[in-house]
1. Given -0.50, -0.96 as the derived value for log10 I(q)/I(0) by the Debye sum over Cα atoms at q = 0.14, 0.19 Å⁻¹, for residues 76-179 alone, which of the supplied structures P, Q does it correspond to?
2. Work out the source of 0.95 here, i.e. which of P, Q gives that when FRET efficiency 1/(1 + (r/R0)^6) of positions 28 and 420 (r between Cβ atoms, R0 = 25 Å, to 0.05) is computed.
3. Output the label of whichever structure in P, Q has the greatest value of distance in nm of label points 7 Å out along Cα→Cβ at positions 84 and 412.
4. Identify the structure, out of P, Q, from whose coordinates relative contact order in percent (Cα under 8 Å, 6 or more apart) was calculated to give 16.
5. With distance in nm of label points 7 Å out along Cα→Cβ at positions 92 and 276 computed per structure, which member of P, Q shows the largest figure?
6. Given a computed value of 5.7 for distance in nm of label points 7 Å out along Cα→Cβ at positions 36 and 388, which structure among P, Q does it belong to?
7. Assuming 2.7 is distance in nm of label points 7 Å out along Cα→Cβ at positions 228 and 260 as calculated from a single structure, say which of P, Q it is.
8. Work out FRET efficiency 1/(1 + (r/R0)^6) of positions 124 and 396 (r between Cβ atoms, R0 = 35 Å, to 0.05) for each of structures P, Q, then name the structure with the largest result.
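Derivation of every value follows stated rules applied to the coordinates shown; laboratory data play no part. No experiment lies behind these values; they were computed from the predicted model shown. Cβ atoms are built from the backbone, for glycine too; each structure is taken alone.
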Structure P
């Protein structure tokens, strides 16, 4: 029995996150990994790959950072998970709040799904309303029913849950205004990522390759996030920013610092502890304290209660990660490296004559790439082909997540592999992709059928 068969025999889907599944990678991708160090991972046979998955974007310093690991190990030596709150837990909470002075309280958990659902619960408790509004373009918020019921993978979810989640379009404030008009007094919160591959700033604000700040910008009122916040305030809804990806990547203080905005609640996870299991919900004290126990006679809100939420190793990793961010220019490096990568890939695509079929774009700190077929349509088969050929060059690039461990040597290796991949891409456009793609194309996670 091979690795893939063994995984699927033991684990539904063959992995504990759908984006790690076989259907998300070309057939020549390593089916299982043994370890990682810096920007590299090794498979079970000892083959080394330069990695741009980086633990599903959770690792921003590099795999097995010795400083972070030492802090985590030191906490394990203290008992790791105690009966009452630990000193390390309090230090982590106060450190998180020091990064976001607008927030009055923090609640930690082990993954992003838990804290985003907790944000929705708080918003519903605070407003007495039921509905949640999210952008249709943003792919994932939680594995819980309130969100998954809005996707094609809605089997097993009651219809009443599905009806409570509404969708609007990112950068289209009129579409959100319509939801408020169609559901008066029923929307508890608007929950959204600050940015993905799109910027909330007006197009006249320029490109996305360099870090910038909306503070003092004369077009600040045209920023989509500020428009959403104003609309939430007008209608009495809670404004929630999901910074799972943008937090600790756009800036140590989140994309909210870049866009000069303070939400009512915010969630974090990826990147905050360099791959250790930690997520956070922060927010205004008057909302967060609904989950507390010190207001006599108040109706109780069962917010988050997790046995392993107090695991000290993750808090130690978080505390050390933040210290490294504060002493080194981590996010600055991500922006600079990403800009060079985007420019390098687009230059090579042009040299290969496929610039109209492949584009690297997005923010410098979080690049994306788009693949198109011969008719100019976005194509998963061509995305699979590109990934397949990059793996032939020992580069895994299912998406582009950068880390401090990506440096000049890694950029050179990436562009060397990309030059060869573009040659195959051009050939596939000329004589057909079936002659070059080995195995099935990757498929969307959220689809109705296997």
Structure Q
């Protein structure tokens, strides 16, 4: 199937604006397949792993369909865990940014129920809930599901594995029979098929599964860092390893621009590559990357398609990719033609579950590594400087410079003292800039 844009999907201007703010360049395969079906009112069975964009696949049609003027639940999303419920709620709120009056409420255990009761009394259109807490509200009669038009069972296989089958069925009996039902699952067990046969009407099947992932032989590790500390860690990694060419991946266009700005402000030779750039701009940036005019390229996955540069030493996942397949494509940019390659992934907070998905589906283990400390950077810079000095001694004619050193020595200093002072001077200059010359 051809690559679609969000414009091709015919989504509303408000949603397109929100998607643009998020920096997403094109719909994922599951979004391209599921959004048109849901907008047509079809029941859908979607088989897709976590991290394939399925939240927006059902979230966009839901937000477009609810009536903000009606202060009652019109859409219900069931999730297996509170963490997923919170995550789904956050993503749907971002998508509904320009849909005034659309209220989205996560309902889960572990949070004071009074807070949820207050929000429900104010009126909500979309409820994202764990089965247990939703049943509590139904028992209290604090939620009425009679106005629900769409029900989504997200990660249905996980809910069944956790023993929620009876709870799910009890909830579905409280929802009008005339409704749209959507089920997303990574696997299609007999229990999932039985549930869908019982509660879905003539469902359309969409499937986006990964092929067998071929993992290149690259040294892979990750750093657990705060979101606000990623730029500092990026600088430290570059300074520690002093790569010839570095490729940094971000999930959105906005993030690319932010990272490039931070790097350039610190004195690095970096430029970005993303979907808002025209062909001539892309070719100019790629030309500079290939010829050493810049040594750090920051790109989105979409913009990086077709990049073919042999000598990339390090790939850095500034953001954990949304899709496990993207991870393999990213790190495959290094370690080519039998050369050694390294990849580093920055993980903050909720990104950890994405990294687990990558490891699970690629059947790999990515080792955690300690963030390089400041003293390690200093030692590494000293080592690099020493190596440069040795190379100069071996490769260049130092006769004229030797005469100048003798003049500096005079009667007061030894050659060793002068060499040490010059080394400290050069080392201080390298530390003053963020990146030493190659």
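1. It must be structure Q, since only it matches.
2. Of the structures listed, the value fits P.
3. Result for distance in nm of label points 7 Å out along Cα→Cβ at positions 84 and 412 over P, Q: largest is Q.
4. Q
5. The structure with the largest value is Q.
6. Q
7. Source structure: Q.
8. Details: P: 0.30; Q: 0.00.
Evaluating FRET efficiency 1/(1 + (r/R0)^6) of positions 124 and 396 (r between Cβ atoms, R0 = 35 Å, to 0.05) on every structure, the highest lands on P.
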